[in-house]
Structure 1
Amino acid sequence: MKKLWEKLQQIKHWEIYAAVIVVVIMLLIYFSSLHGGRTNHQTEPVATVTNTDNSYASQLENKLQNVLSCIAGAGHVAVMVMTDGEGSAELAYDLQEKTITQTGANDQAVKTTTVDKNVVTKNGSPVILWTNPPRIIGIVVVATGASNVGVRLNLLHAVETVLGDKNVPIQILSGI
């Protein structure tokens with residue numbers, strides 16, 4: 001061991017060579033994890049999360065699940081979106097102004113104006129001008145390929161892009 005150390009010290013700038021070797025090894029490990037260095041050929045049953053209602057959260061879950069499952073290496077993907085409620089809707093109103101003229105004391109005319117606000121309906125249902133979706137308070141993504149760091153980052157960036165809000169907590173988990 002002592003002879004090896006002496007030989008290393010005789011090599012000019014041996015520290016630089018050692019550092020280059022360490023960096024090359026680290027890069028090899030990093031790039032092998034990005035390209036799915038591990039393949040999973042098991043055919044175990046995987047739970048699927050499905051929603052049958054047409055709520056905003058369910059629609060967003062289905063869209064995210066479809067897009068995220070197309071990411072290379074993601075595998076099977078399940079998505080859960082949590083919201084703070086059902087959102088709100090702005091209804092159409094018919095405003096009718098009524099002016100009533102009355103004679104008051106000393107035979108002076110007094111005008112009183114009132115506005116009636118009635119909801120506009122069509123075929124018995126209120127007319128909705130626009131809807132405000134509920135606020136998203138969290139998202140959980142479970143993907144079989146999320147154990148790979150590169151896939152996990154791609155999933156995270158895709159969800160952040162869809163949301164457009166970096167303040168929503170997003171959890172990416174590895175599934176079976």
Structure 2
Amino acid sequence: MSGYNAKLDAIPRKGMLDLRGDAEAVRLCGETLGCRFPEEANAKIAVSDHSALICLSDDHWIFETADGLQVEILQQLELAAADQFHSFCDVSDMYAHLVLSGPEAIEVLAQCVAIDIHPRVFGPGSTARCAFADTVAQVSCLDSSPAYEISVLSSYERYSIDWLLMAIGS
């Protein structure tokens with residue numbers, strides 16, 4: 001067997017902020033970022049060309065941006081929510097990011113996750129934090145080619161790469 005027609009790439013580090021807060025903190029941060037925070041778990045919205053906001057639960061979000069911008073944005077959010085209950089943390093170093101792509105990427109990904117990733121259910125723009133190859137990852141469908149971004153804890157990057165390469169059959 002020659003393996004699946006899929007490829008795996010590591011992508012550069014991103015700025016990532018872990019955001020938790022009450023309704024008023026979220027409203028104020030939304031004003032600062034110029035968006036309304038998504039309220040449904042696994043919802044992802046674009047905030048700008050280089051930033052996105054992922055809802056993990058009703059009081060927990062991950063803000064992704066270009067690496068280097070997170071410090072300034074974190075300071076702006078801290079200022080906005082200063083008098084509200086909140087917890088904001090720069091977690092940029094905590095994650096590694098991989099892209100799995102190619103005509104048979106879905107077949108490879110299906111070996112790693114136990115969620116429904118059929119394109120009717122998990123199409124472009126979809127995201128989910130889920131069990132991934134005996135660890136946990138944030139999996140996002142980037143496009144219908146298909147291509148998936150997989151964000152794993154940095155300490156599991158090598159393990160995840162090896163696991164995916166084994167699943168691809170390379």
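Only the coordinates and a few stated rules stand behind these numbers; no lab work does. Source: prediction; values computed, not measured. Cβ atoms are built from the backbone, for glycine too; each structure is taken alone.
Source structure of the calculated read-out (mean count of other Cβ atoms within 10 Å over residues 15-22, 19.6) within 1, 2: 2. When percent of Cα pairs over 19 Å apart is computed for each of 1, 2, which one produces 74? Derived from 1, not from the others. I have 27 for relative contact order in percent (Cα under 8 Å, 6 or more apart), calculated from one of the structures 1, 2. Which structure is it? Going label by label, the one that fits is 2. Taking -10500 as the value of helix-only ellipticity at 222 nm (-39500 (n - 2.57) for each DSSP H run of 4 or more, over all residues; to 500) derived from one of the structures shown (1, 2), identify that structure. Attributed to the structure labelled 1.
1, 2: which one has distance in nm of label points 7 Å out along Cα→Cβ at positions 7 and 143, as calculated, at 4.8? The structure behind it is 1. Taking mean count of other Cβ atoms within 10 Å over residues 111-118 as the criterion, the highest value among 1, 2 goes to 2.
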